[in-house]
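Visitor: Below you'll find the structures, each written out as structure tokens.
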Structure 1
């Protein structure tokens, strides 16, 4: 292969990557927003409010919705070079912090909901008593605080307009 062939191949792969990134991001965005919004509507019904697992899934859906909106909107906008997180530090830092911390909260809340389901189905009476709405609220608050603390360095480390990185808004 000659240098010209390599340049043509690189250009074709780059265009293909941008196209796949756009369409996949839009599909994930649409289905993610619709799915999480429907989850929120269903899980906020009055009859389900006292179930600890439902509370955890509700907060998880809200965190997922935040992650999808904050994380994918700039990525889709980047296809048309309208991504302000690629050029300005503050939106870059906030996008990274909110996206990663909300994804972590959502994943850990799903784990906590699994633990809650295990506890409520346990034959051990003491273990069943641990499954309560108050404990679910305390656990979700603890997870949110821990995730925020763990991802706080992103507010310092992420920078916009970086060269030789996979994304323009990336950790320094």
Structure 2
């Protein structure tokens, strides 16, 4: 293929390409999700499903701040129930992968509360990787994975100097105030 033919083909295809959606400053994302938590082995808590919600605000077209709250009821042994409630606060970069999809990369803070049969809390650093796929301008599917690292865990001991909980989330979001670039 000659260089001239390649240039003509690319130039002809440009009008067909759809621009990636950008979020206007102040755009809000509200969503709910199902969450699977893989707890650190040192916690001796059964991995389990839970639910949660998120709200995010775009500070810049590709940068958002998100708060998430989830809850999971599980057990630690045959007679001890445990309720895990993680709160996340993330700064998220929304990278356009395609006209309808964004790759999400975030870092932030996590506060874990363990209650019911036990009562303790810990704090740490959290990382997030995910994908948001817009079904419509205002409606999106979202899948995320987040890893929580607690350098001073609730169960700190010589054998547990830090904890890491993995969360996998799948949900739906409503995006308000969307524009296209």
Structure 3
């Protein structure tokens, strides 16, 4: 996936927008008793607030921890790269959901002294959606779009990685 800091930044922005928008749309539809066209616009307004927060939390805290957790279970050199990607996604969502639910609880639900029970309720409602949305839609979509956007540079990187191996084989 991302090979450079620029690619990593683009990937993070794409994933943050995809996840934050879907989760905002989901939460607004739950609040309003169902989906409506107006919620698609309302979710965009909340996205302006939530996407930067998602990026900050992922970059400063969760991204590194998710990778550490995944690398304790899988070895990148030996295990299936697809499974490693899925595991990193799962660990990221596992950490991001409670943290972003806390942010949403504070910003949108105004819980006062009832923060903990309101936050637990928010996590319980958000976790299944975040899990399935990440694994079956956002993750595959963002990875596909990312590969399309960076097709040339990813191909060049792959060729650079293969050349040293070919030189060793030729000896």
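Every read-out reported here was derived from the displayed coordinates using simple, explicitly stated rules and does not represent laboratory data. Small disclaimer: the values here were computed from a predicted structure and weren't measured. Cβ atoms are built from the backbone, for glycine too; each structure is taken alone.
Visitor: Could you tell me which structure in 1, 2, 3 was used to calculate volume of the Cα convex hull per residue in Å³, for residues 64-151 alone as 85?
Guide: 1
Visitor: Tell me which structure, out of 1, 2, 3, gives 4.4 once distance in nm of label points 7 Å out along Cα→Cβ at positions 48 and 80 is calculated.
Guide: Answer by label: 3.
Visitor: One of 1, 2, 3 was used to calculate P(r) over Cα pairs in 5 Å bins from 0, in percent, giving 2, 8, 15, 18, 14, 11, 9, 8, 6, 4, 2, 2, 1, 1, 0; which?
Guide: 2
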